[in-house]
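Asker: Pasting the structures here.
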Structure P
Amino acid sequence: MLPVPPRTRSTRAPRPAKPAMPAPPGAREVFTDGACAGNPGPGGWAWALDEQHHASGAEPASTNQRMEVRAALEAVTSLEGPLVVVSDSTYVVNCFRDRWWAGWLSRGWTNSAKQPVANRDLWEPLVTRYVEREGTPDAVAFRWVKGHSGNRMNDLVDRLAVEACRRG
């Protein structure tokens with residue numbers, strides 16, 4: 001048997017972080033989050049501008065990713081004016097920052113692996129609202145925040161989504 005060589009660190013330089021989407025002028029931040037008891041299982045979603053202005057809801061059978069998308073959809077549908085949707089979901093943020101949605105549209109709602117886009121029933125209205133608002137005074141941008149890292153507003157929407165999931 002041949003000896004296994006020790007692992008070595010990669011000599012590749014780390015990829016630079018992709019730039020965040022620029023915030024539209026005058027944008028309010030809305031924090032969003034989704035939760036699920038089991039995956040799949042009962043799910044909850046929430047958005048909040050602050051401790052007094054928020055909304056949440058539930059689905060009896062859902063997934064965590066579905067609830068993350070639902071939270072963003074509910075925020076963008078409910079709130080007028082320019083927004084920055086702040087989410088701990090790279091699934092949601094990367095869809096808009098990296099324009100995954102444009103590829104989905106050009107391929108007839110299939111992903112790069114030629115499979116149907118998961119949660120299309122939520123993505124389609126969210127993408128539609130995003131595109132309708134793009135380039136207008138009511139534009140929407142998306143920004144990622146690390147979850148469970150002590151961010152007061154991210155912790156609030158996490159709590160609201162978990163409570164909605166339990167009530168659901």
Structure Q
Amino acid sequence: MMGKPVVVEQYNEEWAADFQAIKAELNVALGNLAQRIEHVGSTSVRGLSSKPIIDIDVVIRDVCLLEDVIEALGKAGYSHEGDLGIKGREAFKYDGKEHLRKHHLYVCAEDSAELNRHIKFRDYLRSHPEAVVEYSRIKEKGAALFPDDMDKYIEYKSPFIEKIYGDLGL
């Protein structure tokens with residue numbers, strides 16, 4: 001994604017509240033369709049530098065609920081984009097959410113391997129402060145090296161992520 005700016009910021013205490021605001025709207029939209037709503041990704045880890053975008057996984061009991069979820073989220077201003085090449089994770093985009101922090105919204109079934117990876121990676125970082133320091137350094141350096149190339153930035157930080165996945169048996 002040449003030309004897409006890579007902006008990495010130091011951890012912002014507001015990200016947790018930003019997630020809660022988005023979660024509150026999703027809870028209203030989804031009611032009991034969602035088992036839970038998880039804050040995942042770098043903004044969910046205290047102290048971790050990140051792109052200032054909240055990553056959210058809506059967890060549903062089973063994929064048989066997906067059509068109802070798509071309809072409910074559609075009424076709330078989200079449109080389904082499909083899995084975007086990642087099995088077990090359905091992506092949604094939105095319009096008209098200027099009152100909320102920019103976010104990426106995904107829906108995963110409880111048994112999704114992708115959900116499992118998101119949760120285990122987040123929880124690993126939350127319990128390993130030395131990994132947070134190292135990952136922050138890598139992300140900040142990657143953004144400095146590739147300020148206009150998201151693909152190169154992602155490639156630069158991938159060895160760190162893959163090492164953690166390996167340590168976790170993912």
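A short reminder: the numbers here are calculations on the coordinates, not readings from a lab. This is a predicted model, so every value here is computed, not measured.
Asker: For relative contact order in percent (Cα under 8 Å, 6 or more apart), which of the structures P, Q scores highest? Before the final figure, lay out each step's value.
Answerer: On the way: P: 32; Q: 27.
Evaluating relative contact order in percent (Cα under 8 Å, 6 or more apart) on every structure, the highest lands on P.
Asker: For which of the structures P, Q does the calculation of helix-only ellipticity at 222 nm (-39500 (n - 2.57) for each DSSP H run of 4 or more, over all residues; to 500) return -11000?
Answerer: Details: P: -11000; Q: -15000.
The read-out was computed on structure P.
Asker: Here's something else I'd like to know. Ranked on volume of the Cα convex hull per residue in Å³, which label among P, Q comes first with the largest value? Don't jump to the answer; show the numbers that get you there.
Answerer: On the way: P: 183; Q: 115.
That would be structure P.
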